[in-house]
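Readers should treat all values here as calculations from the given coordinates under stated rules, not as data from a laboratory. Nothing here was measured: the structure is a model prediction, and the numbers come from that model. Cβ atoms are built from the backbone, for glycine too; each structure is taken alone.
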Structure 1
Amino acid sequence: MRTQRQLRVGEEIRHAIAAILMRGDVPWPLDFKPPATITVTEVKISPDLKNATAYVMPLNGEKIKETIRAMNDSAGFYRHAVGKTVILRHVPKLRFVADETFEEAHRIQKILHDPVVAKDLAKD
């Protein structure tokens, strides 16, 4: 169970990363063309507030592996930029991972619409 402080700090960091991406001043690698929109869905922070995991998803999930790799390669840039906007004693180390909740929700929806499962649900 995450504490109120972890939730609040994680949300502040999420807003800061989203603002960085919206401004477009990210130093992307020269051979990489980033997706048009990247969504930061959640930031989970460790209890000691020294490590943070940001869950991101490009629009339509395109170039997900390349985007995550590029963002992790420039994690120092994001950490520095977050440190400028979010006032913390220690700016956490950032790690970016793909948000898989969309695929999980799609998988569950597909299961629920399966005729065998729908028949069992209709018995109520």
Structure 2
Amino acid sequence: MNRAVSVPGAPAAIGPYSPAIRAGNLLFLSGQIALDPATGTIVDDDITAQTEQVMRNIVALLTAAGAGVEHIVRTTVFLKDMNEFAAMNAVYARHVGDPPPARSTVQVARLPKDVRIEIDVIAVLS
């Protein structure tokens, strides 16, 4: 049975989807954007600040499901501008476990609320 996961420390869904779904020992996090859950607003229009917020949102959802970054096995990073890859990658690297999860990174034409980054996650739980 699938079970939705949400937490006050991560943004609520902005549409008809769950922030995260646990299916057996798999946890699927919907794409997280740089939405501050305390204020409901997007953080600064800076890739470093936005990546930090996205990673905080991811950690909050993982924690709510009883997991941590070491449980992440796959991510997809959606960037507004691939020229910001190095700055995003520096922040991302500080937050993920070792070994880092498998990842794809793609540049997209537009993201929700015109953010610079969105990251989705698949984790394996114990």
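Some points to look at:
- For helix-only ellipticity at 222 nm (-39500 (n - 2.57) for each DSSP H run of 4 or more, over all residues; to 500) computed as -15500, the structure of 1, 2 it came from: 1
- Here distance in nm of label points 7 Å out along Cα→Cβ at positions 42 and 66 was derived from just one of the structures 1, 2, and that gives 2.8; the source is 1.
- Identity of the structure behind 7.2 (criterion: mean projected area of the Cα convex hull in nm², calculated), options 1, 2: 2
- Mean count of other Cβ atoms within 10 Å over residues 10-17 derived as 19.6 - corresponding label from 1, 2: 1
- Mean count of other Cβ atoms within 10 Å over residues 50-57 - structure with the largest value, from 1, 2: 2
- Which of 1, 2 leads on relative contact order in percent (Cα under 8 Å, 6 or more apart), largest value: 2
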